[in-house]
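Just so you know, all these numbers are worked out from the coordinates, no wet-lab data involved. Computed from a predicted structure; not experimentally measured. Cβ atoms are built from the backbone, for glycine too; each structure is taken alone.
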Structure I
Amino acid sequence: MKISIALFLLFFAASISYCGGKVNESLLSNGSKLIHREIKTAPLATVQVFFKTGIGYEEKSNAGISYFTHMLLFQGTTSMDAAKLSEEIESIGGNVASDIAYDYSYAGITLLSENFDKACSLLSDILTNPAFENDEIEKERYNILASLEARKDRIFNSANDLFLEKFYGPENPYSWPETGKKETISKIKRDDILKWHKEHYTSDGMIVVIFGDIDFETARKSAEKYFGIIAATKGGAKMTKGGGTYAGEHVQRNKKFNQAFIMIGYPSPEIHDHSFAPLKLLNSYLGGRMTGKLFMELREEMGLAYEVSSFYPTRTCTSRFVVYMGLDKKNTEKAKKRIYEIIEEIKQKPIEKKELDETKKYVKGVYLMDHQTVSKQAWYCGWWEIMGKGYAYDDEYMRVLSKLTPGDLKNAANMVFGERPLQVECIPE
């Protein structure tokens, strides 16, 4: 009960502390959107740019090129090398963040607001004038190939890679790791990277987010000056939808691992579906935390698991709801039986209201703790916007979760868990 009260108080305090001023929006001359919020609690500002591109826009023949390209953005521009770029960012007290995902990419700088214009200038240079020097390309290629090789040493990755290939099918970008594949990364040339950058880092669907101690007019002028210059040329592949088998059983035997690993997954709705929020809450109830039902039963009470959890990734195309478990080989059948029993129980009987309320408080606490910095507040608004829900959903999301009932979760469970799952097992020889 003490934990619940603490999380409620955190929710109340955080709701007040991170609101700041109203959100302003404007269109730049190239058609991209500016989202701005003035927050004067500290002399800090963040500028972040989201692009509608990512791994989901690749093709099988160039798997990994989006990650490859994005990682090279901060390795120097046509006007300064990587060392000079780092020096310039540090000189203004800047902190850089970037990410390349399946449905989007973004890059941003958070810094003292007095250096805001300089930050916009640097970020614009990074995004529009990357050098893509051959030496840096080969360094990054080496790093990516090394990471792909290292994946083989983790049983979760081994099971997940097999699961994704069977679930989505080998032609779907959702089926391969963010870093791509060894055979394609080895063949990507500088011209391929230049072409990808030109076609995908465009203003089509681009979102510029500016939060912090910056007024709207200053933000608008800087956004226009530095990011309104990004071209509006469309290009590149469209996202691939569907594919794969979605169901069946696949066993992989491997001498490398001493433990077994199970993944049981169901095709699940994308972000715009009405079941998105109930499934997010159901995931937290089942396995998204240390006190989730799967952890408490299969590990704490039955002692069957080394690790056990679930996940439901946010996607703009078909997602998956996956239960996974690392365990001793001899416990595999017993563990699978109990997992399917738990899933059936959730389909047949609504979750207790007390348990649901505790899950809601946990989710709200984590969500709001993650909003305590200007940079994360900006990121969430930009992320919801680029994913198609709109920046206002950042506030709406908590209200939606708070209204969900045990019946809502039961209905969502029946919709998703009513299908035959895909089951993958990694078994030591």
Structure II
Amino acid sequence: MTISDASPSTPMSAVDDPVEASSSSGASATGPVRSAYAPFVQSYSAYTATVQDASRIAWRVTIASGLILLTLLVGGPIVRTWYVGWAIELRSATMRSIDSVVFVQRQGVGDWVVAQTNEDLDEGDVIRTAVNARAFMQFFDGSTALIFPGSTFRIIRSQQGRFQPDRYSLILEVVKGRARIGVAPAEDPLQAFVQLRAPSTQVHVTEGSYSIDASGDQSQVTTRRGVATGYSNGAVASALTGQRLVATSNRPPIGGLPSRRDLVINPVFADRDGDAPADWAERDISEQDPPGEVTYHPTAGTITLARRGQGHGETMIAQNIDVDLWDFERVDVEASVRVLSHSLSGGGWQGTEYPLILRVIYRDITGTVHTWYRGFYRHNDDNFPVRDAELLPSSDWVRFETSLLGIAPRPWRIIRVELVASGWDYASVVNAFHIWAD
């Protein structure tokens, strides 16, 4: 084709642009064909090589970021609230010894060392009092503990909320012996947890005063004021003010008992084996035959101490008690007695021989052994000396009662009790011998 044949109306740009020319020449009836997508930035990852893959990654990142933001907005306050509510700090207790030496074992391990004045104790520490020593402890919440002689005491838990001081936990254990616990009032009783433990029970206590006694396989908690709830062997028992609960190994606890208890075992001379009263031991030290005899009357529940002979005789029935009296506010001796007959007048030549004697052997605060007794007699025809004895008007039953804590020196531990008949010929009867402690 020549130049003259070219159309003057055709622009040169259309001829000169090869892409446009190629596109125009390749047109079909269905329309023009568009070129493939070319990314602006070259991708070196297989996950973003295509538009679909890149969009998928973008959506994932966006959703994950939203979830993280939502977690921070919602979970942050929740975590903060949880931390503020449950963050705790360990609290120490202050201890000082009374009367004598107190030993400390740190964290319940290692050697026992002598406690210093105003010693600080922490969780796990154990103290042990000597036989004539006491210890006084004060805890962070104002609660107190008075540990009596011959006792072992442990601080199991002593914790308080870091940001909520009204939330705290105090768990104390009397491993052996006796203690008086004073529980301070709590600002929020629902947030405070105070528990007393003994070898056979766990006792939850409220504000008030409690006495806990752990000896052998039996533990007793007396509520002087407050409420004590004991848990052991899958059972629950409670003791309100003026009541006592008893927990024994392998037995359900017993609650609601009177706080007043008898220190004498088998005080009414119950018969176990058809012969001697259970838990009592008989003895006779007559200088000449015949010896005295102890006769048990199972129907009446009484015992008779009798002898017919010459020379000094002494017939008795005794029981070892070995009970600490530190925490008792009242200790009374009570018995029902009768004197049937006796040949020796009054208390004998020395004023110590009576047809019936109630005798208590005890230790004072220094550990010295003393004997308290009260004699009973029917006549003193020969005008012999009489000391610490009562003249009975007849052979009828007489009820005798006296306070042990009022005598001097004051008893701190009862060792043994004895029911004695002494003299030449004598016949006396005893029905129910008690030592009531409260």
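For this structure, a couple of remarks:
- Ranking I, II by relative contact order in percent (Cα under 8 Å, 6 or more apart), the structure that comes out highest: I
- Looking across I, II, the calculation of FRET efficiency 1/(1 + (r/R0)^6) of positions 61 and 301 (r between Cβ atoms, R0 = 41 Å, to 0.05) that yields 0.25 traces back to I.
- For Rg/Rh (Cα atoms, Kirkwood Rh) computed as 0.98, the structure of I, II it came from: I
- Among I, II, structure where helix-only ellipticity at 222 nm (-39500 (n - 2.57) for each DSSP H run of 4 or more, over all residues; to 500) as derived comes to -13500: I
- If you line up I, II by distance in nm of label points 7 Å out along Cα→Cβ at positions 269 and 389, the top spot, with the largest value, goes to II.
- Read-out FRET efficiency 1/(1 + (r/R0)^6) of positions 109 and 381 (r between Cβ atoms, R0 = 35 Å, to 0.05), computed value 1.00, structure in I, II: I
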